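Peer 1: For reference, the structures are reproduced in the following blocks.
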Structure P
Amino acid sequence: MHISEGVLSAPVLIGGAGLAAVGTAVGLKSVDYDRIMSVAILSATFFIASLIHVPIGPSSAHLVLNGLLGLILGWAAFPSILVALLLQAILFQYGGLTTLGINTFDMAAPAVVAYYVFRPLLHRGAGTRFAAAFGCGFSALLLSTLFTAGALALSGDAFLGAAKVLFLAHLPIMVAEGLITAFAYAFLAKVKPEALTA
């Protein structure tokens, strides 16, 4: 779901860069030395999950797993996602350097929102925990899709059609993200519960 270079208007690019900078600063302050490895591993997970792209107009559809990052990292999802997107832009030309800020915000802000909404439900029974993790994965991608579609729509009426297609194309991926997040969280809760303490 990377937005390509040369698509967005300057105010959208500047606004996205500013919001991403603030989120990254807060995220870096929240990372202590003991959690650096978790942030790095989840950044690599995000990087790998989003390598397989299906082109959709000026954007693309792929797994994101930002809900999983948000659920485990909280605000640290911002620097984690920023590093992964920067490497993708440099190595594979996914997105770009001018759109790095808005792409980071579109992926990381929903992860943080999902963290605050669903994190309190994870300390209950196994069924509630699974449902909360599913909701986190589903809603984080839902919000990311809406944010990305909104950025396209704010850049001109010519992109309204692309914004609608982007949203519809990601509906089945939202379900897949929810399931992957739920199963991954359940697995980590059994084998490495200390990794889930944000």
Structure Q
Amino acid sequence: MDLAKIFELLVPVARQIDGGIEPYLPVIAAHTTPLLCKAGDRFPNQEHPEKLAAFVVDGVFRVYSLDNSGKESTIRFAAEGEFTYFADDYKELNPNAAYYWEAMTDVTLLTWKDKDLDALVREIPGWYMFTLKITEIIIYRLLIERAEMFNDDATTRYLKFAERYPGTIARVPLRYIANYLGIAPQSLSRIRHQLSNSGK
């Protein structure tokens, strides 16, 4: 992927978050590394052990934790048009767990290593505030959705998920969606069957 293509992909991102960044897109593009992932790829890994920030161009990732007993918990999904961060930023949820990304589909990412982000802070006025806005969006969504799940029944949780992420459901194994919603896969299948019969 050449710089012109990266620049083209960054334009709508900048306009969505902060139009004041748009004049600096050539600088941002120069510090951006495209990353193509195959379904099933997990991060961090030997090739990419370091922390990365990323924008999802195409495909779906899930973020999940793995505790000391080997239990997996799906934390969130990230699909086209979303920013996300590799594992370490979720440590506050459970400092004793390890956190990973897993590609649910083939995925195209634009990524930034810590050194790239440090360079952008030096070269672009207001870059810190731009990244702060992105972080707020990610954390706010995560906190709101997790808080709602404490109060909603299983059917409501699924309906909200389907409304928020209509393009994700068909591309993610249902066991991961059930895990994210905190219900058994069999219960999710039953809910989907009931909703289908009711025409919802």
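Peer 1: Given that helix-only ellipticity at 222 nm (-39500 (n - 2.57) for each DSSP H run of 4 or more, over all residues; to 500), derived from a single structure, equals -14000, which label among P, Q identifies that structure?
Peer 2: Label of the originating structure: Q.
Peer 1: A further question on this structure: Tell me which of P, Q gives 27 when you compute relative contact order in percent (Cα under 8 Å, 6 or more apart).
Peer 2: Of the options listed, only P reproduces it.
Peer 1: Here is a further query. Tell me which of P, Q gives 32, 19, 16 when you compute semi-axes √(5λ) of the Cα gyration tensor in Å.
Peer 2: Q
Peer 1: Consider the structures P, Q: one of them gives 6.0 for distance in nm of label points 7 Å out along Cα→Cβ at positions 125 and 189 as calculated from the coordinates. Say which.
Peer 2: Comparing all candidates, it corresponds to Q.
Since every read-out is calculated from the coordinates, none of them should be taken as a lab result. As the structure is a computational prediction, the values presented were derived from the model and not from experiment. Cβ atoms are built from the backbone, for glycine too; each structure is taken alone.
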